[in-house]
Structure 1
Amino acid sequence: MQTILGANGQIAVELARELQRNYDTGGLRLVSRTPRKVHDTDHLVAANLLDAKQTAEAVQGSSVVYFTAGLPPDTALWEAQFPTMLRNALDACRAAGAKFAYFDNTYMYPQDDRLLTESTPFAPVGRKGRVRAAMARMVLDEMARGDIPVLIGRAPEFYGPGKTQSFTNALVIDRLKAGQKPRVPVRDDTRRTLIWTPDASRALAALGNAPDAFGQTWHLPCSDDRPTYREFVAMAAQALGRGAGYTVVSRWTLAAAGIFSRPVREIQELLPRYRQDNLFDSSKFKQRFPDFAVTTYREGLAQV
């Protein structure tokens, strides 16, 4: 039995599809407060990951557990809930003797133009970044303890189908689909590394089913093209049959909007990464899984 904790998000749904399609899992268990089936054969477990007992019961009997839980972009909520959810999941996996695959993001990394690798030191900017750094260290401590096999699969910003949540989807893809002019945060001439969400899920499934992948951190595979937003908007507009015009929203405009808008305030700490190139290296994964086909930006946007 393989289990997905936080089973309703886009990454989790694509992960469930990939596990069902290509791996002998011995059954698939989907866990969230209100889980929904992806396949008729999925086993659903309603559990609150803030409750240690419910989490332990949800994990019992699992061979591999994937932590893909998410929370709304609310700093106070992250600080209050995320570490507890992760600690309960790790404790439950240790008690069950289950392998643990942690789906991570890049909030803990420096927000500059260096090439980000698995060995890049943490230098979080802002409170959400510090939460994610503390959570990553928690998983690394569990990895070092060695009681259960543990791995980290880390992804940069998403773009993708369905309910994919990211700046790029919200400001570019969703607006183009609605017939509106895209908005580009801060600059349109810096290079971006984005990951197609189905690729992230396929890669996490590959790692979770490769015994030699545990005990390590892995950057999930992305295209090495790294387009600017100017180039990305042009590709998206062409794929969707829209005009390629867009508006660059300055950080000063975003800062001013944050005075009146809580959602805009919540993204302020991420803005430095849009002022320079964002270079995320996934060569380690590609060397270990040379047959993994990374979706190009044009292929992904065509599917949107």
Structure 2
Amino acid sequence: MQTILGANGQIAVELARELRRTSDTELRLVSRNPRKVNETDALARADLLDAEQTRIAVEGSDIVYFTAGLPANTELWERQFPSMLRNALDAARAAGAKFAYFDNTYMYPQDDRLQDERTPFEPVGRKGVVRARMATMVLEEMARGDIPVLVARAPEFYGPGRTQGFTNALVIDRLQAGKKPLVPVRDDRLRTLIWTPDASRGLAALGNAPDAYGQTWHLPADDERPTYREFVEMAAEAFDREPSYRVIPKWVLTAAGAVNAQAKEIRELLPRYASDNLFDSSKFKSRFPGFEVTTYREGLGIIADEARARS
């Protein structure tokens, strides 16, 4: 039995598809209101803030994936995320299950140094502090050694379906709507983005590789690392639009945060858009040399084809 906690987000949906494609074990999807991805999926309702509900949902699992997400609300993250993770870790330990933690890079320094699995935690802002606290909880569980634990970390998302991320919201979604893309802070800095299906495929590969446990892994991203200018040009080509866009300066986004909730939530991430973002996933690619990473042009083409099919 492989169990996905937080089963309705895009990462979890793609993970469920990949696990069904690559394994014949039973798959259980857990959330407050779970929905089947595959016809054979087992569903379990649970609020991860409730320790007992989480324990019951995890019973009988061999592998537990923590892919739960929350809206980009700092206060909500501080109140709920660590408790959700603690309940999940306790439930996995009670079940004697392996634990695969899907993580992001909010706790990393927001500068141009190369980010690999040894990068120190130097969070900027309250959301970064929450993610550092959560990652530390998982690393402490890993060091305890009662159950096998791994960390699978991803940079900023872009992708199909219900992928949530600033690049989707500011560039891809606006192009689909016939609007001019918006670029935060600078358009000439290198960006590392991960295609959400690749992140889920990578997580599935790690979860089912016994030697992956006891380690932190960077999930596989395209090494091309385009600037936002280049990314917008590729996206505009895919959608057959003019490659024009508008750069939103840092001071505008900072000021907008005083009156706009969405702008407020991006403020603490602004330093990462002022510097190159260099996320290294060579460790994963060395361990899984046959893994095919989706290029930016391929990913954007898929999104554009899906949009045309819907119209």
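Out of 1, 2, choose the structure whose coordinates give distance in nm of label points 7 Å out along Cα→Cβ at positions 139 and 275 equal to 2.8 when calculated. Could the numbers behind the result be given before it?
Values: 1: 2.8; 2: 1.8.
Only structure 1 yields this read-out.
For which of the structures 1, 2 does the calculation of distance in nm of label points 7 Å out along Cα→Cβ at positions 43 and 227 return 4.8? Let's see the in-between values first.
On the way: 1: 4.3; 2: 4.8.
Computing distance in nm of label points 7 Å out along Cα→Cβ at positions 43 and 227 on every structure in 1, 2 gives 4.8 only for 2.
Structures compared: 1, 2; top value of distance in nm of label points 7 Å out along Cα→Cβ at positions 91 and 123, i.e. the largest, recorded for 1.
Taken together, the values in this text are just the output of simple stated rules run on the coordinates, not laboratory data. What you see is a predicted model; the values in this text were computed from it and never measured. Cβ atoms are built from the backbone, for glycine too; each structure is taken alone.
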